[in-house]
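What follows is a set of structures to go through.
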Structure I
Amino acid sequence: DQTYGSLAGVIVFLLWLWLTNLALLFGAELDAELERGRQLQAGIAAEETIQLPPRDTRTSDKAEKKHQKDVADGRELRESAGRSTSDDD
């Protein structure tokens, strides 16, 4: 009987987690649709996605800098036509 009680407790806990997750998900979805409706009424083009500013741009800025560096390195390699700068020849 103790084993069944423990298993039932685990199952009830997992069910509670699942229901809590659903409540949060539906709440976020409702909030997003209400925001989209407000934006459409204000004349903002939000038919497909909500138009909101990003919370934090540090990661995307860092990725853009890395991309620009990669492009510059590739351009430098292309312009050197693959010539090596080392004196190993």
Structure II
Amino acid sequence: SVEKIVGAVGVSSDTSCADHFIAWRVRNGLGLDHLRGVDGVSGDAARPDNIIFDITPNPSGGSGISAGGFGHPDCINTGDPATLPKVQP
């Protein structure tokens, strides 16, 4: 078989959350999402590297706190990450 290196697709011009959703769908559409068995941080085996919205306000002020350490701030008009296509085996 022949292996090819595929570069990243830039999708910026919206929020970082929208960029994540768009890039996820592009990766899925190109069949480049064979991640089953990857121990991601999202807690969702079907979407192991999905975005995590778990940042709560810091009671002392300043930056919020991510419960899992990998949280992303909420964005306006953000969809539900659980609706993104599942990764392929």
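Where a number appears in this text, it was derived from the coordinates with a stated rule and is not lab data. Nothing here was measured: the structure is a model prediction, and the numbers come from that model.
A value of 123 for volume of the Cα convex hull per residue in Å³, calculated from one of I, II, originates in structure II.
When helix-only ellipticity at 222 nm (-39500 (n - 2.57) for each DSSP H run of 4 or more, over all residues; to 500) is computed across structures I, II, the figure -5000 traces back to II.
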